[in-house]
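Presented below are the structures under discussion, each in the form of structure tokens.
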Structure I
Amino acid sequence: MKKGQKASGFIAEAQEAGYINGYPDGTFRPDAPITRGDMAIILAQVFPTPFSVTADFTDVSPNMKAYEAISEILSVNITIGYPDHTFKPTAHVTRGQFSAFLARGLEPEFKNDARIPHSYMKDKTKTYTYNTGTHGIETHTYQYTKSPADEPIGFSWARNVPAINETYIYGEVETRKNLIHAYPVVDRFDPPLLGYPIEVGTTHSIYPSAEGKPLTPSDVTHTITAVGVTVETPYRTFTNAVEVTVLFGYKEYFVEGFAKVKTVNDNGTVFELIDVE
């Protein structure tokens, strides 16, 4: 790199910020094409990635340099991969593709594009209000968040619970296998909220290691027991809900674009959507 080159100042600043590195021989090769795997590494360093699910793309494996970065940008809704369940980490990135990935890192509106067809994730540009029973009314808003130490956590869902004056941060992560809630800092994941494909009989295990192995009754926490269900909520009546039966007699209802809209048990409703703005 020479000072007279158009990109030299930008490359130097990006290197100083820790976003990029050159090659072991001391070169940067500014005219060389960039792969999708390399792009993932850069984006994972530029944007805070507070949680990471396992990248289950068929052409991505743990021994790849970009494996963790691909997992991280999947978790923060920057990518969803290709319809054939691949990521194509060695394919070159076009200027248009890079612009799309960069936009998803910067704006929640564009993160909505990084989801599978018929996604059950919520719209990241809207605020959802629920009646939770135990803690009364709470709101969920997608926003840029910092830790108590003022360290950036990144974009996450903020669950505000006025009754106890608390706000909880979580991520809504979708792969082509399931919908998951993840939590920053503690690096914890709930069992899958919803498994794909959406069909009666699909079950989700508590332990990821149990996937692909025979499940015992104690392993299974969620089972899809009906589709195309009509569900009434204060917000509106849904006619295309998926019913998921959980342990201890609970039933949860999910709708495309809204995630969970209602939970009931033998005593009645314990959680429901009441407004979307």
Structure II
Amino acid sequence: MKIEQIYTGCIAHAAYFIESNGEAAIFDPLREVQPYIDKANKEKATIKYIFETHFHADFVSGHLDLAKKTGASIVYGPTAKPNFDCIVATDGQEFKIGGVTIKTIHTPGHTLESTCYLVIDENEKQHGIITGDTLFIGDVGRPDLAQALVEDLTQEVLASHLFDSLRNKIMPLSDDLIVYPNHGAGSACGKNMSKETTDTLGNQKKVNYALRADMTKEEFIKELLDGLTPPPAYFPQNVLMNIQGYESLDAVMSKAETPLHPKEFEAVA
């Protein structure tokens, strides 16, 4: 098994590439998808799945363009209702990539459809967990970004869901699992993220405020919501594009590279 974090520092975003026995999967791709295709070609692998941990708010995902160009299936977690063909996985559903197993773990809280993916290697050993915006290094995902666009839920209700997800789904897992989050320090999707971009789950249980074993749900909600700054205004638009679909980047770039006649420019200015 090969697992690689593809980190884009300007938006503190981590996508992931997993390859095994000539098959590959991409997790949370950015909109420019050619680098993922090039990476798969270099590894002589076919991209089989595109896993999304949730409907992203801080960027427009490349899931649609990547699926169109590779024929890979898009996978979301339970309760997701996208406006395009995809696999809406059930909690606990497993997917095979070569000899690797990817197990769906539904972890609502950051958003209602938020899902983590447990990575089990060719020897059936649990290697790591791709946590999306559910669990960061030193922090957890905000429950206040754009969920109201999808479900009529308050940030307090989502924070309550996140507490349950962390305690019931994540914390019982093995301490030696590697945590692979969707973001690092500088992202607006959390408030206290570390500059580190991976860690063991066991260490996060020791140092992450949100994973304190003696924390009550009320204390968790209070600490999670305290000090949140207003999210960027473009976040809701990104969520809708990720749910409803968008014009391909190739078409956008083609238009951008086509010169306008002065009269055409005046008409659109």
Structure III
Amino acid sequence: MSYTHVTAPTQYVEVGGVRHAYRRFGKPGGTPLVFCVHFRGGMDNWDPAVTDGLAANREVILFDYAGVAGSSGEVPETFEGFGDDSAAVIRALGITQADVLGFSIGGYVAQEVALRHPELVRRLVLVGTAPRGGEAEGRDPKALEVAANPVPTMEDFLFLFFEPSEASQQAGKEFWARRHQRTVDVDPLSGPEVTKAQVAAIAAWREQVGERFSELKTIQQPTLVVNGSHDVMVPTINSYILQQHIPGAQLIIYPDSGHGSLFQYPELFVNHVSRFLDSERAFG
């Protein structure tokens, strides 16, 4: 049976006593693409237009971090911990090398997987994210408060992920509808303990450690950086910083869009990421 974002069954793999929820679907063979999700998110927070679009030519793997949504265990309080946990899941699934796509704090996780377990990562896609000790100017002071609402609403996502323009807001409403297409075997909502632990990890990530951005130069994997033109959660300037400091990285900025640019332009995003992952040289 050929599964999709909506129909792929939730499976479980045990890693260090933690039962991780995951889903696999798409075209088998080749290098799988592992998705690292945003703040408080689980597998159902991804856009089927993105996951199914990318699954047309490769296997896609979604999973829940330890202690989040459908996974057991305790939530790590550092992104080094998230990175080690994610690498362990990849290995437990029998994968020796993967492409890794990280969105928002998932981009922090993806960076740590690449830095701490470089042999596992073939190529890296960083979306709406920032380096350790990145720039805060441009972040809306209400962003984290809204993101921490016990049950985020469509209005919360329209504010956090999309621009105020009519076109961007309409794209946000369409994303919200797609995101809720899966109605069976869905992830449980994350509770306040997830918020608390991930906020602690975010606070630690925002602190500069050693020479600013120096660790980025050690990321040798081909890297694609993507963001919207006005990200109120993780200011867009951070995407430029990532591109400038990761050797050979390339950058795409989508117009009239914010933190959720990949959900506003899903077909374009899928096209750009697919070309990046499939290109023999990855650049040019």
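No value in this document is a laboratory result; all are computed from the given coordinates. For clarity, every value in this text was computed on a predicted model and none was experimentally measured. Cβ atoms are built from the backbone, for glycine too; each structure is taken alone.
Given that helix-only ellipticity at 222 nm (-39500 (n - 2.57) for each DSSP H run of 4 or more, over all residues; to 500), derived from a single structure, equals -7000, which label among I, II, III identifies that structure?
This figure was derived from II.
Could you figure out which one of I, II, III the value 22.1 for mean count of other Cβ atoms within 10 Å over residues 21-28 was computed from?
Derived from the structure labelled II.
Out of I, II, III, choose the structure whose coordinates give relative contact order in percent (Cα under 8 Å, 6 or more apart) equal to 17 when calculated.
II
Can you spot which of I, II, III the value -0.25, -1.08 was calculated from, given it is log10 I(q)/I(0) by the Debye sum over Cα atoms at q = 0.07, 0.15 Å⁻¹?
II
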